[in-house]
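The structures come next, written out as structure tokens.
We did not get these values from a lab; they are worked out from the coordinates using the rules stated. Predicted, not measured: the structure shown is a model, and the values here were computed from it. Cβ atoms are built from the backbone, for glycine too; each structure is taken alone.
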Structure I
Amino acid sequence: MAGRHSAPGRTRSRTRSRARKRSRLLPVLLAVAATMGVGVGAFAVVDKTVGGEAGCDGSLTVRLAAAAEAAPVLEKAARDLEADKVEVEGACVDYTIEAKAPEQVADGLGIDPESAPDLWVPDFSVWVTRVAQEGATPATLAESLARSPVVVVGQDLEPPASWQEVGMNTVAYLDPLTSSASTAALLSAFGEMAVTGATETEMGAMMVPLAQRYGAQPDKPKTVDQVAQAAEKGAQAVMTEQQLVALQAAGKASGFTAAVPESGTMVLDYPMAALTTEETKREAGRRLVEYLDGSKGAELLADHGFRDPQNTPLASGEGLGKGDLDVLPSPDAKAVTDSLRQWAVLTVPSRLLAVVDVSGSMDFTDGGQPRIALAVAAAQGALQLFPDNGQIGMWAFSERLGQGNRDYTPLVPIRTLGDRQRGALAEALEKLPSMTNGGTGLYDTTLAAVRTLQDDYDPRAINSVILLTDGANDDPGSLSLKELVGTIDRERDPARPIQVIAIGMGPDADAKALQRIAAATGGRSYVARNPEDIAEVFIDAMLAR
């Protein structure tokens with residue numbers, strides 16, 4: 001919205017420029033008044049009228065970018081300020097209000113700082129911190145113009161115990177990369193760990209499938225309306241209290257209730273920052289802050305479903321109602337950046353070739369169970385982390401196991417997961433305990449697996465070899481470790497990366513060899529010395545993609 005708007009009316013805001021003009025006019029007006037026989041008291045009325053009609057000495061254009069839901073409030077505030085005819089340094093303020101996603105403003109500052117808006121109202125203060133850490137110099141004019149807690153909504157909704165529980169269920173939400181409400185919900189799951197006692201492994205077991213399921217959706221929600229539609233079909237939905245109130249005011253989301261997990265939630269805080277160094281434009285921003293901090297501004301915010309800066313429950317009783325709210329602390333900018341970077345990677349589909357050791361030593365017992373049984377159980381659990389858009393195949397390996405005395409044999413070709421592929425993988429896993437025999441043909445198998453993925457590379461997915469072994473290479477006719485690493489390095493294509501995630505089981509795993517193999521591909525290696533660590537290693541490997 002572009003228009004001529006000014007800051008709130010106050011007698012003290014009249015400028016020295018206008019005062020000088022009136023001082024020059026005063027003798028003339030007094031002489032006219034004396035000639036006409038008009039008293040000084042009558043002149044005082046004339047002076048006030050002339051001052052109001054004189055207008056401003058020019059205009060001051062101020063560009064403001066705001067989160068979409070806050071833009072209508074700021075637009076209405078600017079219109080009200082226009083009616084008050086108050087100047088900044090003698091000029092009427094011409095506010096241009098633009099609804100713009102916070103990430104667009106933040107990214108734009110890094111690309112073209114000169115095109116940045118003068119004022120900025122993102123929905124979450126971590127955005128201001130982020131741009132400051134990246135070299136911008138925002139000046140905070142208001143820590144918070146309004147607040148809105150992040151909530152879970154649905155029909156016949158029982159308050160969940162935690163955000164971790166929300167993430168394990170069927171839940172609809174906007175992309176955390178573009179929605180601060182979704183970002184806050186994701187970060188709340190980690191922020192509540194001190195309350196719930198959840199471990200990093202448990203959080204990973206929630207986050208990996210959550211991100212993979214999101215990435216697998218062919219039609220991801222793009223609007224809050226679409227999130228609400230998913231909730232109408234039985235899912236829980238994540239949004240802010242303000243977004244729910246706005247939906248219901250528009251006749252949507254009928255029958256929905258809002259809840260906050262028992263562990264608490266984060267609250268969006270809508271700060272105002274100045275991205276310009278011009279003091280007049282900063283003052284124009286302060287006038288908006290003053291307006292919203294007054295009675296008219298408070299009424300305007302409430303009409304749009306926002307809480308005040310003190311997070312007072314809505315007087316109407318809408319949203320969460322009038323009860324107390326446990327607020328989780330907001331994260332620092334680095335935690336946000338790291339979490340979103342990890343999220344972006346986790347949502348990319350997986351294309352995996354699982355290569356499982358079936359050498360004779362896999363019959364050895366650790367923790368009361370054969371190693372091969374532990375490997376099968378861990379693989380079965382890991383398979384549940386992947387949605388149906390993942391692609392997974394499987395090989396088994398031991399010395400001279402395959403045709404032509406190769407050290408490996410394909411069991412299931414790499415195909416997109418679905419009932420048929422999941423069934424084939426389950427059957428192959430069940431056969432592994434009957435295949436254990438011979439030595440560990442590790443090096444030749446690893447090279448063959450990497451080359452197989454290189455030959456059939458999928459640029460839309462993260463292509464990885466998951467190598468699960470309990471020992472060291474003991475095939476006397478195979479490549480040496482130096483030859484293997486050198487060949488991988490020569491054949492590596494940065495445009496078509498293949499990662500090896502090497503997982504060693506038990507006390508006999510060759511940790512140094514696995515580390516060198518993984519490092520040569522940009523992957524990672526792990527050694528699970530204790531059987532119960534294997535499931536944790538699978539999750540950690542996914543989180544470290």
Structure II
Amino acid sequence: MTAPILSVYCFRVPDFLNRTCLRFIAIRCWKVGATVVAGFLFFGAGHGHGATTDERERAAERLFSNTEPIPELDIQISPAGMGILRDARGLESSRPEVPVTVREGTNVHLRVALHLKGARGSFRSVDDKPALTLHFNEIVKGQRFHGLEKISLNNSVQDRTFLSEYVGRRLFTRAGIPVPRVTHATVTLNGRYLGLYVLVEGWNQQFLRRHFPDTTGNFYEPPFRADLPDVFEVKSGASRGDHRALDSLTAALQETNDTRRWVALTNTLDVDRFITGMALEILVNHWDGYSRAQNNYRVFHDRATDRMVFFPHGMDQLFSLRRPEAVPPLAPQMRGRVSVAVMSTSEGRQRYFAQMGWLLTNVYRVDQITREVRRMAARLRPVLTSDSEGLESFDNTLDRLLDQIAERHEVIAGRWKTATTPMVFAGTKPQPLRDWSFSGRPGAPVFFRRSTPRHLEISADGQGGPGSWRTTILLNPGRYRFEGSAQIMDNGQWNLKEISLRSSVGESVQRDAGTNNDVHLRHELLLSSRQYVDLICESHLQKGRAVFDPDSLTLSRIDDVR
């Protein structure tokens with residue numbers, strides 16, 4: 001009977017009683033089983049049950065201002081909870097939640113719902129350095145952490161600078177793309193110090209309310225590497241069974257006519273935000289995002305505009321630190337079906353390149369980014385001083401990050417300037433083609449750029465599939481011929497139909513076979529208006545090497561279109 005009596009007594013405590021005393025009473029009641037008291041009597045500094053929405057938002061703004069001391073979180077998990085978490089795997093279907101206690105200084109958060117997060121690359125067991133998601137509001141309604149209902153603690157095992165998420169999210173925010181905010185924290189788990197973490201605002205209604213006047217639309221979380229028309233999990237929404245807006249976008253992707261497809265997309269998709277986000281993903285090399293990998297994204301139906309909005313996620317591997325790109329692509333082959341649909345229209349491609357130029361000038365500002373990275377590095381370095389190996393890795397990777405940020409801007413800006421100037425022809429004289437970048441399914445095939453002898457190679461070892469070298473150019477109206485020479489090697493047979501030259505505006509190709517598996521390829525294309533065109537050297541070999549001679553790859557203007 002003790003716990004219920006204490007609960008009634010605590011609810012009648014006079015208003016003038018000190019908050020610290022109340023918190024102490026709540027914790028004592030929790031220890032004897034008064035879970036209701038623990039739910040109603042937590043008071044944090046401006047972010048507890050008694051705080052208004054404005055006070056909670058101000059508390060969150062202070063947290064993400066990165067001007068206050070880095071939070072130090074002490075998480076306590078019971079033996080039973082640890083046993084449950086040890087069975088978790090890096091799969092969405094295997095993320096059990098357990099109640100934990102989270103302490104930050106004198107603030108104590110009771111019965112916080114915790115589960116392990118992360119996919120194949122970042123998932124770690126609870127006995128290692130696990131990535132964590134914490135729901136403060138799920139069990140104890142109204143409980144907050146610095147005004148927030150939900151946070152994620154990313155272990156940053158794929159980013160030794162701990163700054164990729166921070167830089168990426170600031171750039172997307174600056175470009176007008178809503179993304180959760182980010183800061184840092186240190187974590188101790190059951191007395192074991194785990195070190196520095198990246199603290200990210202949770203995806204939920206609280207996040208949506210900061211960006212949209214109407215948050216009643218469905219908020220979707222796609223499964224790992226899923227894309228339309230796959231089934232997406234509905235995380236929130238007033239009518240969770242109503243998927244008409246998402247179905248309309250799916251139908252727009254299936255429209256075969258480019259003009260009608262563009263109209264359908266503009267009626268169902270926030271195309272301005274989508275194109276901006278797509279271009280910025282390419283600029284910062286978010287190779288594991290939606291456009292290039294059908295991964296790390298969320299989708300929201302904004303009922304105020306009746307359009308679908310895409311949000312980027314999982315930005316811990318930006319700027320080519322883990323996947324270097326010898327020649328950063330300006331317009332790589334897209335994998336996200338919405339990205340493919342947008343880029344396959346003349347209007348979509350034109351807007352993409354225009355937005356790329358705007359981002360290079362107004363958002364991807366190397367001087368600003370460099371200053372911010374150095375400021376944040378100075379903030380994080382003291383936390384890492386106790387780990388000499390970690391600090392050395394941090395400093396070395398930080399230098400590479402700053403170099404990549406500057407170099408990537410320089411290279412892409414130069415390629416953008418070339419791509420946005422129409423190619424000039426002197427009569428029918430062939431013009432050489434440059435700035436080749438590769439595109440293919442991760443893992444197979446493999447691409448090589450040889451200098452002696454010069455060639456562009458696509459190599460498959462029994463696990464082939466489409467792979468290509470491509471370049472993007474701006475062309476005036478007219479008829480053009482794209483041609484060049486190639487070889488098939490280490491194949492054992494003549495599969496010349498497995499290699500081709502084509503463009504983003506046509507598929508037809510002529511092949512003139514020579515000796516020793518040589519072939520001369522020709523592709524003609526007709527343009528009735530100025531537009532951006534991808535010229536593509538493609539291989540479908542399952543085994544062997546397709547070797548294209550870059551010196552032979554040319555484009556000729558055959559005649560005008562009048």
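Quick check on the output: 19, 38, 26, 12, 4, 1, 0 is P(r) over Cα pairs in 20 Å bins from 0, in percent, derived from one of I, II. Which one produced it? It was calculated from structure I. If distance in nm of label points 7 Å out along Cα→Cβ at positions 131 and 219 is computed to be 1.9, which of I, II is the source? Value 1.9 for distance in nm of label points 7 Å out along Cα→Cβ at positions 131 and 219 corresponds to II out of I, II. With respect to distance in nm of label points 7 Å out along Cα→Cβ at positions 419 and 491, the largest value across structures I, II is given by I. Here the criterion is mean count of other Cβ atoms within 10 Å over residues 275-282, and among I, II the highest value is seen for II. Out of I, II, which one gives -10000 for helix-only ellipticity at 222 nm (-39500 (n - 2.57) for each DSSP H run of 4 or more, over all residues; to 500) as computed from the coordinates? The read-out was computed on structure II.
Of the structures I, II, report the one carrying the highest value of relative contact order in percent (Cα under 8 Å, 6 or more apart).
Structure I comes out on top.
Taking FRET efficiency 1/(1 + (r/R0)^6) of positions 83 and 299 (r between Cβ atoms, R0 = 35 Å, to 0.05) as the criterion, the top structure among I, II is I, with the largest value.
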